[in-house]
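Peer 1: Read through the structures below before going on.
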Structure 1
Amino acid sequence: MHNFFSTGALIILGIVLPPSLAAIASLFGKRRSQQQGILTFIASVFSLCFSIALVFYILKQPQHIFQFTLLTFQFYIDALSTYFILLVNIVALFASYFTIFMTGPGGKMNIEDVEKPTSPGYFHLQFNLFHLSMLLVPIFDNLVLLWVLITVTTVVSAPLIGYRKDRRAQEAAWKYIMISSTGIVFALLGTIFLVQGLSPIDLNWSGLTLGLKLGHIVVSPQGQGIIELSFLLILLGYGTKAGLFPMHTWLPDGHGEAPSPVSALLSGVLLKSALYVILRFYVITNLALAKPGQPDPFASNALLIFGLLSLFMATPFILNTKKENRFKRVLAYHSLEHMGIITFGVGLGSSLGFFGALFHALNHALNKALMFLAYGKVQAAYAQEQIPDEEIRGVFQLIPITGMLLALGGLALVGMPLFSIFFSEFIILWAAFQKATISPIMIPAICLFLISVTLIFAGLVAHLGRILLGKSPIQRGKVREHRQQLIVLGVLLLLLIIGGFTTFPLTGLLQQSSNILCQVCP
């Protein structure tokens, strides 16, 4: 146990303090939106720098963990926690940068096609609190506090979804609140049932994991049934925030109506924060149900089923190429698809499957950040001439570089070779083929996987063709592309290309994170 003034604890402080201070600063003064955006971006830069320091620090620790206590709260950091902290901060860095350019006349907010400009201070307060809440999720050790923090992410992100103040945005925010609240109830019930089944001394997931591994916590046959029910409730509850079937229905409205930087956070990291909590319960459930020398397949099978159903259910919505199916809604259904792929990879229950799933989580986060941020610039360009989202055409003609970035990002999203998502999907499929050699039932699952991703490939290409090609309703040269924004989007694309060839420099962190999930691998 480290004290609060240890190196690790100070690094954690350096991670959470910048967005905290940026949120507080947004309450004071009358800064213009651009100034607020710069402050938010600087906070994200500092937080990311400390996250990178945390990666080096955690990999140097003897068991790749450290823990400390502050005000009776216990913090426990391992490789898996570090990986998700890094993921949150990478996406937040890019999303926060684009908040700098969300300005209109008089410095008020100008969010794509916003009808009612709003105070920048309120937006950046919510944005930084949202960032902070997702950073805290992988840091706390207590299962009840994890539930509280996931609830907080709903509270602070809902106003961001409804920030445009028009009817569609407000309805999306309320839908998000109602569906997420239902899921949170299921998650709380799942936590209660887990406690009932294990009868633990405390509710720290690290203590439960260690106690089950050492045999200090023994689960009765009746308790095993309760734990199975607990995991299903956890998967249903936290799966709501993770965007998994069947509680995914807030995704298209939430992603579609939120400002693009917020959509990047929702799709890129909010879903992953809920996934992180599911993974902690997955490890506990596996240890609790495992028999001597024999892992229990219940939790893995549940994840396989939920993952395949999510992937399958996303397919028809992405194939719907009617113009009423607006592009940001299509991107939301891609979140359903890719969260299904990640869950499928975890459900394979092997070290290779875990590695591929975790790598895919990062690749999806970066790819969706690129897509939402690039399309946000497209929306802003067409909104200048009052062109609605459904009528966007000829992006290549009007803003060719942004259009090219959007096209390449779309190809990366559907798993084209040479991009990172292809690499991580290949790893997951390879793990699935390995499992199929000992479990033939995996063969139809693999076939369904391949058919779905192939159809989704065709669907997204059709959507991209509709908005990128043809004649633009706006005269060429009337809209100017901003070099600095294009450079940042180009960096995102470059990361996707690098990830298509190697997992370096995250290979060690990914391997250690996979080992944490592989407590009872066959």
Structure 2
Amino acid sequence: MRDATGLVRSFTWYDALLVSLAVTGPTYFGIASQIGYIAPSDPGSDFTISAIFGLAFMIPLGITYYIFATQMPRSGGDYIWMSRSLHPSIGFVAGWAMWLSFVALLAGGAGTWAEVVVPDFALSMGYIWHNVGLINWAGTFVNPNDTFIAGMLGVVVFGVIITSLGAKVYSRVMVGLGAIILFGTIIVVGAIALTPNSSFATDFTNFFTATPGAPSATYNGVLSAAQSAGMTYLPITTSATLLSIPFGVLLFNGFNYSVYISGEVKNAKYSMLWGVIIALAICGVIDLLGLFFSMRMLTYPFNQAAFSLFAAGKFSLNVSPWLAIFVPAIIGNAYLSTFLQLGFLIFFPWWACGLVLSASRYVFAFSFDRILPSSFADINARLHIPIKATLVTLVVGAVLVAFTAYTSYIGALLNTTTIWSIVWIIVGISAIVLPIRRKDLSKGLPGGPRVLQIFGFLSVVAMAITFYFAVTTPAVGPSTPDADILLATIFGSGILIYVARYFFYKGKGINIGQMLQEIPPE
């Protein structure tokens, strides 16, 4: 028998909900980023339809995660389920790849915050308050040093600090930031829903021509400039929309991240209902409404024109044409616009708190199972958190932020969609196999074994389709020989670590595979 983990069930249902909402991002930023990611990568796709497909693909996975999280509520989430249902080696290799993808996502988010969010925020504030200096600064902010410093301090370090202060402080910060972000999101979606394209065109022109000495832009001017530059509008097609399904899936990535702290939440069955199922429902409502009303206001021709001009270095406002720079134009009140833009700015620090918490629990679970050095599973006696595991995430995150800021390797070679779809397929297989291989762990399954197996099978099908698009569609992620080598290296490094630890403990007369058949004791 092993000692208890040392973790304390100090998180509540709303903490679980906020972790999932923070990472998924059904927010002003999340809506803007979905448009910003798909528009240059897959013009001709219908953003709302692809999101509907993504939500449909995630529903069976969400039910699978909920059942697993209530049956085996332990920190580490799917790593525990896969290793106990299939084999510890499979669970670790998949969990290891997932953890690396989490940290890469953290680094990518830090880069996006510095390169897109901060400049867009500064530009919008400059036009809101007629500050030409701020407008000009926004167009010159992006450089590798600024990306690294701002991304590290504003996103990664902030997330690590808040996560390391214990459950009580963490909860207060998440509630405070979440209240600003989510309340602002409701206002933004409402304002967009009430603004037809004709009104937006007028508001856009008035907003971006009202600051003397600043670059000006008009709605029709953007369309005309794109046409003059030889850019042709690509109409919405079914084929382009289907190719963007992985983007729809990725829109909802994170709705289940509360499962990684399921060993630390009170009343796991109730808390995971909020942290997984209700979180996905909230994401679906906000994201679908936000995307539909945003594109009705902007129109696809204008959106394509703006992003085409930006890609060619001809967009007159000199920053990424995300939704966030346009929303203040329809608000009409400087103070309310400032509040809404603040919610856009602070999203990534909030997001990092959720992602760092989830990623650190992977390290903790690996270490508690002795696959990584067991010292990383040490729990701070006063705060009841694995500080060393959190610091491991910080160190690796800093390295990957540097790669993001100073090289193009991560963006050019790392296909996180492929990693996630592979791991989710394995989770689905675990759901099918658990009632067969581990009847001792299947007793009392919510809805019975068949329910878990059915939704596990549906998850495998949905994620297999996602995997296919991820490896065949360059717009979704790199699918080059070099990218394949990196993917093999990520999973292969997990195999090497597990094999090394297996033989290390075998030399001490310990069968680590047999030892890891049990669920970690609380």
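Nothing in this text is a laboratory measurement; each read-out follows from the coordinates by a stated rule. Everything numeric here is computed off the predicted structure, so don't read it as measured data. Cβ atoms are built from the backbone, for glycine too; each structure is taken alone.
Peer 1: Of the structures 1, 2, report the one carrying the highest value of FRET efficiency 1/(1 + (r/R0)^6) of positions 251 and 283 (r between Cβ atoms, R0 = 30 Å, to 0.05). Please list the in-between numbers first.
Peer 2: On the way: 1: 0.70; 2: 1.00.
Max of FRET efficiency 1/(1 + (r/R0)^6) of positions 251 and 283 (r between Cβ atoms, R0 = 30 Å, to 0.05): 2.
Peer 1: For Cα Rg over 2.2 N^0.38 Å, for residues 171-306 alone, the calculated result is 1.15, so let me know which of 1, 2 that is.
Peer 2: 1
Peer 1: For the read-out Cα extents along the principal axes in Å, a value of 76, 48, 42 was computed from one structure; give its label from 1, 2.
Peer 2: Going through each structure in turn, the value belongs to 2.
Peer 1: Follow-up question, since we're still on this one. Matching task: 0.65 is the computed value of FRET efficiency 1/(1 + (r/R0)^6) of positions 155 and 235 (r between Cβ atoms, R0 = 41 Å, to 0.05). Pick the structure from 1, 2. Write down the numbers at each step before the final one.
Peer 2: Values: 1: 0.95; 2: 0.65.
Considering all the candidates, the number was obtained from 2.
Peer 1: Taking relative contact order in percent (Cα under 8 Å, 6 or more apart) as the criterion, which structure among 1, 2 has the greatest value?
Peer 2: Checked 1, 2; max of relative contact order in percent (Cα under 8 Å, 6 or more apart) sits with 2.
Peer 1: When distance in nm of label points 7 Å out along Cα→Cβ at positions 67 and 507 is computed for each of 1, 2, which one produces 3.2?
Peer 2: The read-out was computed on structure 1.
Peer 1: Can you spot which of 1, 2 the value -21500 was calculated from, given it is helix-only ellipticity at 222 nm (-39500 (n - 2.57) for each DSSP H run of 4 or more, over all residues; to 500)? Walk me through the numbers before you get to the answer.
Peer 2: Details: 1: -23500; 2: -21500.
Computing helix-only ellipticity at 222 nm (-39500 (n - 2.57) for each DSSP H run of 4 or more, over all residues; to 500) on every structure in 1, 2 gives -21500 only for 2.
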